[in-house]
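Values in this text are rule-based calculations from the coordinates and carry no lab data. These numbers come from a predicted model, not from an experiment. Cβ atoms are built from the backbone, for glycine too; each structure is taken alone.
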Structure I
Amino acid sequence: MKKEQNTSLIPDELVANKIYLIREQKVMLDSDLAELYGVETKVLNQAINRNIERFPEDFMFQLDQNEWSNLKSQFVTSSWGGRRKVPRAFSEYGVLMLSSVLNSTRAIQVNIQVMRIFARFRKYLLDHNDLRTQIEEIRQQLHNNSKNMEVVFRYLDELMEKKDTPQPPRKRIGFKSDDL
C-alpha cells in the first residue's frame, strides 16, 4: 500500500479551520474555497452557475440570513464592506464536484487535500463514537435537570404567592387559660 505524501499547498490546520457545521453537516463556504483555490469568489460562483445541475441541495445550498449572521458573529470582522450576498455552503460531495468545474492544477491539488481532511474527520468521528454517545447522555441529563429546575421554580413561585396573600386567622386548638 502506497503511503500518501504530504505535499499540500496549504497547511491542513488552515483548511480544517474553514470547515463549519451548518444544518447538521460539515460544509465549506464559497469564499473560503475560492481563497484556497486562488480565485475570486465571483469567478468560483460563475463557474458553479454555468454547471448548476452538478450541485443538488445535498452538495450545495445557500445559507439563510440567520445562519449567515450566526456564522459572521464567530468571525472578527468589520461591520462595513465584505459580501453583499449570503454565501453558498458546500458539503463534502459539493467540494468533490468542484474539482470537475474548476480544472486548474491548484484546484485539483487543494481538492485532494480537502477530501483527505474530510476523511480524517469522518474517521475521527467513527473512532470516537463512544465519546459522542457520552455527550448525548450528558445533553439528555442537562435537559432533564432543566425540567426539574422548572418544577422547583414553579413551586417556589406558588409558595411566594401564598406568603403574599393574607390568610384567614386560624382557630387555636388546645387549652386556653381563660377557659379554666
Structure II
Amino acid sequence: MKNYLLPSLRLTLVLIVLFGGIYPFSIFLFGKLSKGHGDGITISKNNQVIGFENLGQNFTEDKYFCSRPSAVNYNASGSGGSNKATSNPDYLKEVSARIDTFMKHNPHIRKEDIPSDLVTASGSGLDPDISIEGALVQIPRIAKIRKIPFNKLKDLVDAHSEKSFLGCFGPSKINVLKLNLALDSLK
C-alpha cells in the first residue's frame, strides 16, 4: 500500500500546483499581455463604448448591415449554439422564418442566393462577423434607403473586409459593427 500511496500523493500535489496555479496564472498573464488586456477589445464612438470587436450585436434597422443570427439573443453571458440538428423540425422552422424575414427586408434577392451565415447562428451565438457575400447582398437595400451609390457601398465593404489568415485558413469576413460605424461616417 505504501508503494502506491506516496507516489499518488506526490502526483496529486504536482498536478494541483500545475493545473491549479501555474496554468491559470499563465492564461491570466497571456490575456493581460494580449490586445485588450484580457477585457475584450472595445469600440468607442465619441469617447463612449458602443460595443466589443469580438462580440456580435443585433442590428435591426434596414439602414444597417445585419449581423449573423444569434442562438442566445446576443447575450455574452450565455454563449452557445442551439445544438439542434439540421434535420430538427424546430430548427428548420427557425431558419425558414429567418429566410422569410431576410427576404421581406431584401426583396431584390432570390432565396437561393442568401448566404447561409445570414440565416444560421454560429456555434457561440456571438459571432461579430459575416461573410463578404453576406455584406454584398445587403448593399442594394442600404443603397436605396440611404441614397448612397451602390459602388460606394461596395468600396466600403471591400475596404473593411478581412482576408483569410495566410490566404488559406478560415473564410474572408467582415466585422459588422465596424462596417456599420464606417457606414454612418459616410457623407
Structure III
Amino acid sequence: MTTSYISILRGINVSGHKMIKMDALRQLYEELGFSHVQTYIQSGNVVFRDTTTDLVELEKKIKDKISEVFGLDVPIIVLECSELKRIIENNPFVNRTEISPDLLHVSFLTTKPLQVDLDKLHGQFTPEEFILSDKVIYLYCPNGYGNTKLNNSFFEYKLKVVATTRNWKTTQELCKMAEEN
C-alpha cells in the first residue's frame, strides 16, 4: 500500500541560489522509485506516493539523491498527507475574522524543538504573531513575510532546528494535491 507524502525543500530557487528545475526534481523523485510525483511552484514542493513508512528514511533518501545529482545540501521535511491536513485544521489564526489568509504562513520544523523559550519573545514583534505547535510555527505577518524578522533564520537560531516556511495558499494547495494524489 502506498501513502501520499509532501516533501518541502528548504532554500532552493531563492534569489538565484541552489537552482533546481522542477522537471529535473520530478525526474529525480521518479528515479528514486516514487510514484504519482507532482511539483508545485518553483520552491521545492513535491507531492508523491511511496510504500515507505519511515519519514526519516524518506528524507535521507531524497537529500542524498539531491546531493548526488545536483551537488546541493538541501534540508528536506517530509510529511504524510494526514499530518499536513491536521496542521491546516489546527491553524489558530484562520478563525480570526480580522486576519486575511494572505498574511498567514506556516514554518515547518525538522524536529520538535527541545529548547522552547519563546514565551519571552511574544509581544516583541507586534503586530506580528506566532504560535508554536509541535513541529510547526503558525505565523501572522500583517506587513508581509518579506518584511518580518520572524523568518526561518530567526526560528532556526532560537530553536536550534531547521525551518522552512510556506504561505497559507501554498500549504493548502499542497494538502489538496496530496489528498487527490
Margin query: On mean count of other Cβ atoms within 10 Å over residues 96-103, which of the structures labelled I, II, III is highest?
Written below: I
Notebook entry, point to check: One of I, II, III was used to calculate Kirkwood radius over Cα pairs in Å, for residues 112-151 alone, giving 10.9; which?
Noted result: III
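Which structure, out of I, II, III, was helix-only ellipticity at 222 nm (-39500 (n - 2.57) for each DSSP H run of 4 or more, over all residues; to 500) derived from, given a value of -12500?
Values: I: -18500; II: -12500; III: -9500.
For helix-only ellipticity at 222 nm (-39500 (n - 2.57) for each DSSP H run of 4 or more, over all residues; to 500), the value -12500 is produced by structure II.
When volume of the Cα convex hull per residue in Å³ is computed for each of I, II, III, which one produces 194? Display every interim value, and only then the final one.
Details: I: 247; II: 194; III: 115.
Label of the originating structure: II.
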